[in-house]
1. Of the structures labelled 1, 2, 3, which one yields 13.4, 49 when Rg and Dmax of the Cα atoms in Å, for residues 194-233 alone is computed from its coordinates?
2. Mean projected area of the Cα convex hull in nm², for residues 18-137 alone was computed and gave 8.6; which structure, 1, 2, 3, did it come from?
3. If Rg and Dmax of the Cα atoms in Å, for residues 114-185 alone comes out at 14.3, 47 when worked out from the coordinates, which of 1, 2, 3 was used?
4. Given a value of 21.9, 76 for Rg and Dmax of the Cα atoms in Å, point me to the structure among 1, 2, 3 it was derived from.
5. A value of 2.4 was computed for distance in nm of label points 7 Å out along Cα→Cβ at positions 42 and 66; which of 1, 2, 3 is the source structure?
Structure 1
Amino acid sequence: MAHEPARVMPLDRTDYNRCRSYAPELLTDPDVQVVAVPPRPGEDLDPLHQRLAGRLRPGVLLVRNIWRAGEYLEATTAYEELSLQKFLLFAGVCQRLGATRLEVTEIQEIAEDGRQSARAKLSLLTGKGSASFRNETTVKVARRLKACWSWPGSRPDVDAATALATGSGLAADDIVMGLIDQRGYDANLLTQHDLELDTSSEARREVAAAAEVQSLAKKLGPAFDADLTVLRSQTSSIRLSLTMTFA
């Protein structure tokens, strides 16, 4: 399988040529692929060019989706998308563990210094209120979350839950693996559990790396400033308070 760069920076031909002089670090970073658009004859045969052809716009940084193989996201929307997708994967783990109900009771925003900056019941964010969240993306994620999930319930399929967590990368979260371990103990099965899940930990890491790339691209001119400002503003954590009920 061909190497998939963690980040893809499309540049117009002028900026691509200037990059060698003003931002050579972009061209030597093994995790970044800089591509010139539009491509010259033959360049469009590159597998990455073919797969992302319709999404390669000059100056719009793309980051690899850590939850979905082969997919890329615009860097400025990655925080929102990755945070939401982590929760959806977690819901899938709960389903495989035999859950009958998964409820998001509260959402918290944690500032970069570790202090809570805002919290609110998820139901209060379905309208126009923002509960004083500093990060607009927190509100966007909250409004896209389904507050309550329900299933018929079943015996826990620990192997299936583990496979989903491992295959997606969710196994790196100790909270997730701890839940799987609890439901795997047949002698005293867990029937209800409350926990807090940081849905944005991986998203923050990816966005921070994207901001570094964007800061290098800024050397090419002010056109990269706006996206850099967005990326640098996405440093808060999104923490969900969850209640799970199992069969």
Structure 2
Amino acid sequence: ATRCGLRVSLLKEEVQELADAIKANDLVEIADALADIQYVLSGAVLEFGLGGCFKLLFDEVQRSNMSKACTTVEEAEATCSHYRSSNTECDFEEVDGHYLVYRAGDKKALKSVNYSTVNLKQYLSPGTPCSANFSEPDALNSVMAFHNLFRCPVLAEPTIPDATRCALRVSLLREEVQELEDAISENDLVEIADALADIQYVLSGAVLEFGLGNLFKALFEEVQRSNMSKACKTVEEAEATCTHYRTKSTECDFEEVD
């Protein structure tokens, strides 16, 4: 419970950092917060033992999300008929070789009648082996495909979007972190996996909306460089570090690791 609580707390803390950076209109701090969310999210994935299958989990979420669009005119017509039978006026249009059904009035995209829900149990059943080598999902490119299809923003340069889009991005992250906390409370590993994959999905969407997609690898690696520099590389550096803290009345010692 302690480690689970820590993981949720770290995610909440970094999402709040993002909200604060947006409020301060500080793009550098926004980039830092997004990279930090990715960092603590990856830590959570590892702590829940999902590193070896996270790519499969994410790709299943992507498959399900993309199935919200219709692949043929016939499917789009059947989807419109389905919603109209429930007194929901709608129409469809072609987008990049797919067909999106829109609700009349607000143009909200409606799910296809052939929408296929996420099935993560297939990767989490007892005895199902996960890869010993961690293969990362192609999250940014996958989510960009979804954004392009469903006409969500993908910005080419670092930008702070309008207040409505910023608020939506923070809200989506908070919602998924709450889903993770709820799943932990219910001791439901499938829902935990789903929440972690969803956090990755909405985080990648935020990175794209802030125009940081092309820079995000470099941003993350700078956070990694900084975090790894917390360790001492030599005995002399460790001794100097201990001396530094002892001058501030902080007793400490060091040991060799790896």
Structure 3
Amino acid sequence: MPGPHSAAASLTDLLKLETPPVAMALVDEPPAGVPVFEASVPSACTMWRVAEQGVSFAPSAVHGNCPVGAFVLGFDTGEAEKEALGEAVGAMTEAGYIGPDEPAALPRLERPRAGVLYGPLAELPMAPDVVLMWLTPAQAMVFHEASGGARWEAEGKGRATRTLLGRPTCAAIPAALEGLSPTLSLGCLGMRTFTEVAGDRLMAVVPGAVLDDLVDALSAAVAANRIMEERYQAQKAAIPPPRR
């Protein structure tokens, strides 16, 4: 079975990633030799960018400035944290950003751990629970096809059942793990503010348990797209489109 380094190289090559994939492992203590990240960050998703710089263990408290992110990641919350979560949700509801019935429907990790091991997928010293990637729309198209999200069902079933998610971006993590399915998120304003990621990037979340399967599916999808591109380019050359 290919390891994280091999999978990282394959993902980067197949999707032509500008930023290598990062990974998260939910753990109760860091592996030997891994530094503990103890700085203050404004959001849970900020750690995704920190992960690009190297491997570190972030205790649950590091995520405490982000009540929604801490909740989604399943961290145990005391009274102060519950109060902060209520205030954050209240502000979102009052602004019309979310509906009053939405918070109760948010997915959440149901196996709380003491913290998260973050780092580049290629450097993670253990198997990842999830892999995260920043994708352009063109890359997301191929990812979506490889994960089965673009598939049309027969017998009137219509669209594929997988969903393109949105706010909050971090909710894609428990959603992907719950369904053991690669998932795409359009992101959210909080994520874009705190991570400062380029505005044309989507977030892809891949459960570690299906990472090797996705790499195989991506290889097939890339090959299929290459064949179709040759066909479309030939058709375009034979029948040039009108000049703009």
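What follows draws every value from the coordinates through simple rules; no lab data is involved. The shown structure was predicted, so the numbers you read here are calculated from the model rather than taken from an experiment. Cβ atoms are built from the backbone, for glycine too; each structure is taken alone.
1. Details: 1: 13.4, 49; 2: 13.2, 38; 3: 14.7, 42.
It was calculated from structure 1.
2. Working: 1: 11.8; 2: 11.3; 3: 8.6.
So the calculation was done on 3.
3. Values: 1: 16.4, 43; 2: 16.6, 47; 3: 14.3, 47.
Derived from the structure labelled 3.
4. Working: 1: 20.6, 67; 2: 21.9, 76; 3: 19.5, 68.
Traced to structure 2.
5. Label of the originating structure: 2.
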